[in-house]
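No lab work stands behind these numbers, since they all come straight from the coordinates. Model, not experiment: these values are computed from the prediction. Cβ atoms are built from the backbone, for glycine too; each structure is taken alone.
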Structure I
Amino acid sequence: MSVREESRLSGEDWSAARTESHLTRSAITGPLLRVQLLLPALAPAAQTAAQAA
């Protein structure tokens, strides 16, 4: 997302970076939600890992 924001602020076309960040977020969010639902005790660690990614 930082690449996306840098492109946007510098006036460049940032649509490709936006698409890529959405794909990355989707790839992380699905597994994170499954862990939170199935193994609530691991939810904080999963959230930390998702934020680090």
Structure II
Amino acid sequence: MMTFLHILKVIAIVIAALFALTFTVYIFNLDMKLTAAIEPWLLKHYDKIDRDQHL
């Protein structure tokens, strides 16, 4: 019974930590800030790709 409660406690701590992490990302809009930071690298990469322009 003690191991079951210990496992339950660990699972609750992990879920709370993941919630805190995702909440922080949401509040500070960190996903879009990261996207804006890597956008120049992505544009540089995708501008080099040859495309078939024939319709």
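Here are a few things to note about the model shown:
- Structure from which 12.3 was derived, Kirkwood radius over Cα pairs in Å, options I, II: I
- Structure from which -28500 was derived, helix-only ellipticity at 222 nm (-39500 (n - 2.57) for each DSSP H run of 4 or more, over all residues; to 500), options I, II: II
- In this comparison of I, II, the computed figure 3.5 for distance in nm of label points 7 Å out along Cα→Cβ at positions 18 and 42 is attributed to I.
- For 2.6 (distance in nm of label points 7 Å out along Cα→Cβ at positions 10 and 34, calculated) the corresponding structure among I, II: II
- Comparison of I, II by mean count of other Cβ atoms within 10 Å over residues 2-9 - largest value held by: I
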